[in-house]
Structure P
Amino acid sequence: MTTPRTTYSAGESVASVTMDDGKVNVMSLAMQAEIHQALDRAQSDGLVVFLTGRPGVFSAGFDLATIRGGGPQATDMVHGGFELAERILAFPRPVVMACTGHAIAMGLFLLLSGDYRVGVDGPYRLTANEVAIGLTMPRAAVEILRQRLTPAAFNRAVTVAAPFSPAGAVEAGIFDELAGPTELGERAAAVAESCANLDRRAHAASKLRARRPTLEALRAAIEADLAAVQATDGST
C-alpha cells in the first residue's frame, strides 16, 4: 500500500493541504496528482486552500535523477509541475502558502503561484538553482519568477541562481511576510480564514484580470518548453 504524500483537512471555510513524503517533498508525478486531487476537493467544496510542507522543507523541487535520466517520465514530471503551478495561479479561490523551510526550483515555483505566502524565519534557502546545476531555466519558470520577483531579484534568480534567505525573500517579493517556527501555521491559517471573507466572484474575476498576461505567457512557455523537449528527443 502506497503511503499518501499529502493530507487534506476540510474546515468550515478553509481546506488545509500538507505535503509530506517523509523526505524533501519531491514534486514527483505522484505528489502532483495528490495536490490536484486536493485542489479538486477544495474547488468542489468552495474552500480557500492553505498549502504547506513538512518541517524544514516546503519542497526541494523535481527529482534530479528522473530529470537527468530523461525520457517520457522526466518530460511528464516537468510538464506536469508547471501545469500544476498554472492551475494554482488561476485557482478560483484564494490559495495561501505556508513555507515551512527550503523551497528549491519547482518548490519555489509552486510557492510563487499562490496568492499569499507566509515564510518561516530560519536557516533556510529559497532558490531557482537550475543554472547552478547545469540546466537552462525553463521558459515556464522564467514567467513564474517574473510575475512575483522584483526586477533585480528576478535577474539574479534566473541568471546566477541566487539563493535567498527568508528575510531576503521578503525583499525579493517571494514572501509577503515572515513568521517564527511556532507561529507560522497559526499566522498562515489566520490569513486563509481572512481570505474566506472575500467576495468569491470578485476575487476570481480580479485574479484572472490581473494575471491574464502572466497566464497567457505561461501557457505559451509551457507549450514551447514541451515542443523543445520533443524536438530534441524525437518524441511526438
Structure Q
Amino acid sequence: MKKTLILMAALALSLTPLAGQGRLRVSILGDSYSTFSGYIPAEYEQWYTGDTRKTDVTDVRQTWWWKVISEGGYLLEKNDSYSGATISYHGYHDQDYSERSFITRLTRLGSPDILLIFGGTNDSWAGAEAGVYKYEGQTREDLFTFRPAMARLLSEAQSRFPNVRIVFLINTGLRKEIAESIVEICRHYGVEYLQLKDIGKQSGHPNIAGMDAIARQVIDALKK
C-alpha cells in the first residue's frame, strides 16, 4: 500500500507543470509610452522614471505593459522601449534616428510568443513625411519616410518571428495620415492592430488612468 502511494505521488509530481511552463512570453517594442527606469536597457533614453513632475505614474506596476503581463498571466520576455524612438529614421529637428528606430531594435526582442509593437507617436510628433506605400526594395533614403519604414518593420518582424502573434497598438491623437497608414500596412501584411481610445494623458503621455485604459484594451484584444 505504502509503495503504491509513493508511486502515485511520484506520478502526480511528474505531471505537475514547472513554474511558468506553458505561459506565453511577451516582448514589447516601444517608445516612451512603454519605458520605465530599470526595466529597459540602461543606455536607452527613458521617460517614466518615477518623477512626479512628469506624471502620476511612479511605480512600474502602474504601466500598461506590466498590467498586461501580470493580469494576463504572461511572462515578460523583453521590453525594448526607447523614449523618442521613431519607426522611420526621421527624428526630431530632422535628426537621423536610425540607431533608435523600431526597425533597428527588432533584433533585440528575444524569443516571444506574442510581440506588442506600440509606435508611430514620435513619427507623428516629429513631422515625418508619410511617403509612398512601398512594400519591397526600400532604400535607406526611403526609410526616412513613414510608409516605407512601417512596411519594412512589419515585413522584417514577420520574417524574424514566424508563428509569433504580432499586434500593433495605435495611439490616439496621431496625425491622420500616420494613423491611416498604420492600418493600411497592417492589413497588407495581415498583422493585427488595435486602435486605442480614451487614454488619459499628462504632458502627452499616459497617466495612471491612461495606462489602465491601454491595459484593459490590450488584455481584451489578446483574449480574442
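Once distance in nm of label points 7 Å out along Cα→Cβ at positions 50 and 74 is evaluated on every structure in P, Q, the highest one turns out to be P. Here Cα Rg over 2.2 N^0.38 Å, for residues 90-129 alone was derived from just one of the structures P, Q, and that gives 1.34; the source is Q. From P, Q, which structure was helix-only ellipticity at 222 nm (-39500 (n - 2.57) for each DSSP H run of 4 or more, over all residues; to 500) = -16000 calculated on? The read-out was computed on structure P. Here volume of the Cα convex hull per residue in Å³, for residues 146-201 alone is compared for structures P, Q. The highest value is that of P. Where does the value 19.8, 79 come from, among P, Q, when Rg and Dmax of the Cα atoms in Å is the thing being computed? Going through each structure in turn, the value belongs to Q.
Only the coordinates and a few stated rules stand behind these numbers; no lab work does. Bear in mind that the values here come from a model prediction, so they are computed numbers and not experimental data. Cβ atoms are built from the backbone, for glycine too; each structure is taken alone.
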